[in-house]
Structure P
Amino acid sequence: MQALYQLDVQGDDLLSNLGGFLVENEPNGRIRKLASTWIEQCWQNLAGCDDLISQACIKWSLSRLSPVDKSILRVSVFQLVFCKDIPQKVVINEAIELAKKFSTQQSPSFVNGVLDAVMRKLKEARQEGSPQGAAEADINTK
């Protein structure tokens with residue numbers, strides 16, 4: 001989440017120093033490798049993640065979200081779509097915990113609501129295969 005925040009603020013320049021950033025913030029090499037993979041893949045699929053977040057934030061535009069909340073939502077949406085081995089409820093619970101730790105008092109419920117809406121949309125897409133519910137297919141092509 002912190003690396004995605006940095007990428008949002010600094011742009012692609014952080015990717016060239018992502019290894020150094022992770023070494024400074026995480027002593028476990030296995031966790032660094034997984035984090036690096038998730039960060040790079042999330043950043044590559046940012047447009048699709050942002051589209052799903054925008055669809056779920058009915059009364060909020062992406063530009064109005066705090067950078068911290070946006071980063072939490074981005075990594076969580078990425079995990080909901082691409083990390084099939086992580087239960088969706090675990091992804092949402094971890095996002096809520098990140099919001100409690102790093103964001104405002106209102107953020108945990110906001111993050112929960114947005115991710116719940118994204119999760120429902122993804123379930124619809126998987127069950128129905130409908131064009132409107134094709135959010136997962138869309139994110140894979142962006």
Structure Q
Amino acid sequence: MKYACNYAIIRFLPFVETGEFANIGVVLFCPEAKFFDFKLMSKGKKLTAFFEPLDDRIYKSAKKDFEKTLVMFTEMMKHTFEQNIEQTQRLFGELVRPREVLIRFDTPRTVLTDNPGKSLEQLFDFYVGKDFVSPNYAEKVLEA
């Protein structure tokens with residue numbers, strides 16, 4: 001059975017003035033499968049080097065707080081799935097709504113899947129791990 005799942009890319013945007021960001025995670029929500037989970041990148045060394053002169057403690061602190069929020073949200077969703085599926089949709093919408101913060105969500109998107117957990121991994125690998133990049137990819141980009 002295929003489920004329509006909503007997902008949002010989690011982005012770190014330390015300098016609003018420049019609009020530069022880095023994808024650092026993905027959250028995936030599938031009400032029919034009663035599934036909500038997220039995955040965040042574990043290391044931020046390259047990330048903070050990219051956003052030089054940003055102090056890496058700012059990223060670490062923001063990520064730690066954001067992850068705590070997502071863990072609490074995950075627990076809340078588990079309880080809400082048992083009581084009211086429509087409420088979970090409203091909660092997800094509130095979670096991913098635009099905010100002016102260091103770590104935020106991109107516009108939610110939809111994916112059809114028969115395995116939400118596997119799709120979360122695949123989306124993370126694509127948007128954060130950039131698993132599509134290969135030597136052939138670089139050649140195609142240069143040719144375009």
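Bear in mind these aren't lab numbers, they're just calculated from the coordinates by the rules spelled out. Remember, predicted model here, so these are calculated numbers, not experimental data. Cβ atoms are built from the backbone, for glycine too; each structure is taken alone.
Brief remarks follow.
- Source structure (of P, Q) for Cα extents along the principal axes in Å, computed value 43, 32, 26: P
- Origin of the value -23500, where helix-only ellipticity at 222 nm (-39500 (n - 2.57) for each DSSP H run of 4 or more, over all residues; to 500) was derived from one of P, Q: P
- Label whose coordinates, when relative contact order in percent (Cα under 8 Å, 6 or more apart) is calculated, return 36 (choices P, Q): Q
- Entry that produces 1.29 once Cα Rg over 2.2 N^0.38 Å, for residues 34-113 alone is calculated, selected from P, Q: Q
- Structures P, Q, by mean count of other Cβ atoms within 10 Å over residues 42-49: label with the highest value: P
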